[in-house]
Structure 1
């Protein structure tokens, strides 16, 4: 309980104190790199406070000059920060519209051009997917969680197809990612943070060049099979 409280306090104070001047610098310079640098530093310190370590496997499969959309299973609240920490580039993301209502953090997400998806409104969701596809085609890599929400038992949930349509429209490869152990650090619905290790596994990229929208189901299956190949069923304590 104490570890969790210290972690949440640190992250909250860090964002409140550093986000406004960082956004001002980005507004003046037009360079978003400072926000990513500060975010990664915050993630590292928060990980140290909560006793969390990260092990990477297959990171060498990420080609430096290639735009990807990184798609991962979703076990807990640590997954997003872990991917930002683990992937060696400044990423955009598809996020839930609800995140755009969070004080201060929503301003950071907007500054970084993260794309909110309105899950309850298909028309607005398609608008977000089209915007994401345009940004992908411009060379901006993304990460997303195709399940749309955290798994409650560690098993892989149903994948939403929008993000796959986005990849096909942009003709950008998908890199499947398996995250193991994050639910043990912070289980869904839990306040307490437990020390532990999170393993992040990068799989071979799946090309979308030449695919059309009708190939989306096959692309879903290929991505799901890759993520599932390393996924261990997590039992929450």
Structure 2
């Protein structure tokens, strides 16, 4: 069986995130070398300490749509700032972007609560029509109920991410493998689409999803259930999301 491969890395950080270390040129050059067709520049929103200024996202309109033969999506990893799942960038800024990804981060306004509360907050985020998918939900620092979250994601048509960075020894997300395995098992059972992302903070990690692939293949999930194994599938999904706004 061929190894699962992604065509689009939909979670990549540039120097604008404040704690990432590569430029757009370096990122797209590496993506091209690896055979990727698309990358999403998902720098951290302004609520994260050191994150990009709001105007960084407004000015992404000047970014080329392609560099080094790789399609570029102009995006944000937005932060949840309170229990109402409000995000750290105004709606008019968000509407101008190609993808809005959302996940929990400490010191951004919302601090972890009980399992039921954290799960409800992520579901509220999915109810926001501007939000395209939820990133790194597997994290014991923000415990969630995987089945409730998967059911809500399926109902709303919002994929969940399996984050390769979470599975590395350098990760700060506790028990990510345990949570992600539960999410993967439930996704397979219920037919929820998933996304595999590098969450690269340096160009040498772009496109690296090997740990995430291992978990999916262990559970027998095919590439057809992974949204970003095909650029055309990614673009089709985004078009449907925009039509629902």
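Comparing structures 1, 2 by distance in nm of label points 7 Å out along Cα→Cβ at positions 39 and 191, which one has the largest value?
If we compare distance in nm of label points 7 Å out along Cα→Cβ at positions 39 and 191 over 1, 2, the biggest value is for 2.
Taking relative contact order in percent (Cα under 8 Å, 6 or more apart) from the coordinates of each of 1, 2, which one would give 26?
Working: 1: 26; 2: 21.
Traced to structure 1.
Given a computed value of 2.3 for distance in nm of label points 7 Å out along Cα→Cβ at positions 63 and 135, which structure among 1, 2 does it belong to?
This value belongs to structure 1.
114 is what came out when volume of the Cα convex hull per residue in Å³, for residues 31-166 alone was calculated for one structure; which of 1, 2 is it?
Details: 1: 132; 2: 114.
Only structure 2 yields this read-out.
One of 1, 2 was used to calculate Cα extents along the principal axes in Å, giving 51, 47, 37; which?
Computing Cα extents along the principal axes in Å on every structure in 1, 2 gives 51, 47, 37 only for 1.
Thinking of 1, 2, which structure, once semi-axes √(5λ) of the Cα gyration tensor in Å, for residues 119-206 alone is computed, gives back 21, 14, 12?
This figure was derived from 2.
Assuming -13500 is helix-only ellipticity at 222 nm (-39500 (n - 2.57) for each DSSP H run of 4 or more, over all residues; to 500) as calculated from a single structure, say which of 1, 2 it is. Write out the running numbers ahead of the final one.
Details: 1: -13500; 2: -9500.
Answer by label: 1.
Quick check: 3.4 is what I get for distance in nm of label points 7 Å out along Cα→Cβ at positions 151 and 223, calculated from one of 1, 2. Which structure matches? Could you put the intermediate results ahead of the total?
On the way: 1: 1.6; 2: 3.4.
Label of the originating structure: 2.
If you rank structures 1, 2 by distance in nm of label points 7 Å out along Cα→Cβ at positions 47 and 143, which sits at the top with the largest value? Write down the numbers at each step before the final one.
Values: 1: 1.0; 2: 2.3.
Greatest value across 1, 2: structure 2.
The numbers here are math on the coordinates, done by the rules we state, and not lab data. Predicted, not measured: the structure shown is a model, and the values here were computed from it. Cβ atoms are built from the backbone, for glycine too; each structure is taken alone.
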